[in-house]
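Nothing in this text is a laboratory measurement; each read-out follows from the coordinates by a stated rule. Just so we're clear, the structure is a prediction, and the values are computed from it rather than from any experiment. Cβ atoms are built from the backbone, for glycine too; each structure is taken alone.
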Structure 1
Amino acid sequence: MATKSGLPPYYFRVKENGALVFRVDTENRQRRLELDQIATVNVNNGQVKPQGDTALTPADEAAIAEWMEARRAELAARDLDDILRTVDHLNLTAHWAQARATEAQLDAVTDRLLLAMHDLRTVLVRKRADRVLED
């Protein structure tokens, strides 16, 4: 749903754990675009805090709930994409270490890489074992 100006009725200014929610107002005397903050939302815990003494309408609440669901799906997709990129980076790192790295470069990164990979391997093996035991 859009306003008469073609803009969406709500604007969500994303922040680290959620967003500030604004109602888009184009129907004012000055015919200027105004953003009226109506709430703050936390995507992690689902908390919605109305701004000041603002009473959220059912339409406000529905728009916020819809945005939070879409945002959670977007963040989950990004997480998976980040992990798949990490796999690519690990492959590129292996090629770099084998083909191009100098001794000094390897000395600078080997311990950190080995510890990080050991930690990751330990977590993955434990999680896989837990899943196998559940089945």
Structure 2
Amino acid sequence: MTKKLFTLEEANHLLPYIREELSFLQEAKRSFYHLYQQREQIKRQQPENEQELFTLECQLEFMEMEAQMHITQLITKGIQVKDIDIGLFDFPAIINGEEVLLCWRTGEDAITHYHGLHDGFAGRKRID
């Protein structure tokens, strides 16, 4: 399978989709954590309540599979999911003949930075 390379325009065009997916994933993570805490509390206080524990385990497993499916869809499109909590995504691209990663973070209106393949967020440079 060939690696997807994005133009700046293509990557920026995907931002509404990215924002929607990010919102889903962040909410899923909060819900998962809440349900996990609920399960742990029942395990401590009512360990004999096997039916409720089983139900919570199934819900947690489903939530994990659903979130993974969303992440897989992003990855299949060539988008690199770097951090769900802060909302950080990279898009492979070519700038000045060099393979780089266009970098977008929640709160930015558009993609305005990139970094080398191994530089990470700290190595971001402004796109000229």
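Taking Rg/Rh (Cα atoms, Kirkwood Rh) as the criterion, the top-ranked structure out of 1, 2 is 1, with the highest value. Structures compared: 1, 2; top value of mean count of other Cβ atoms within 10 Å over residues 80-87, i.e. the largest, recorded for 2.
Calculating distance in nm of label points 7 Å out along Cα→Cβ at positions 96 and 120 for structures 1, 2 picks out 2 as the one with the greatest value.
Computing helix-only ellipticity at 222 nm (-39500 (n - 2.57) for each DSSP H run of 4 or more, over all residues; to 500) gives -20000 for which of 1, 2? All intermediate terms of the calculation are to be shown ahead of the outcome.
Details: 1: -20000; 2: -17500.
Comparing all candidates, it corresponds to 1.
Determine which structure produced the value 11 for relative contact order in percent (Cα under 8 Å, 6 or more apart), calculated from the coordinates; the candidates are 1, 2. Comparing all candidates, it corresponds to 1.
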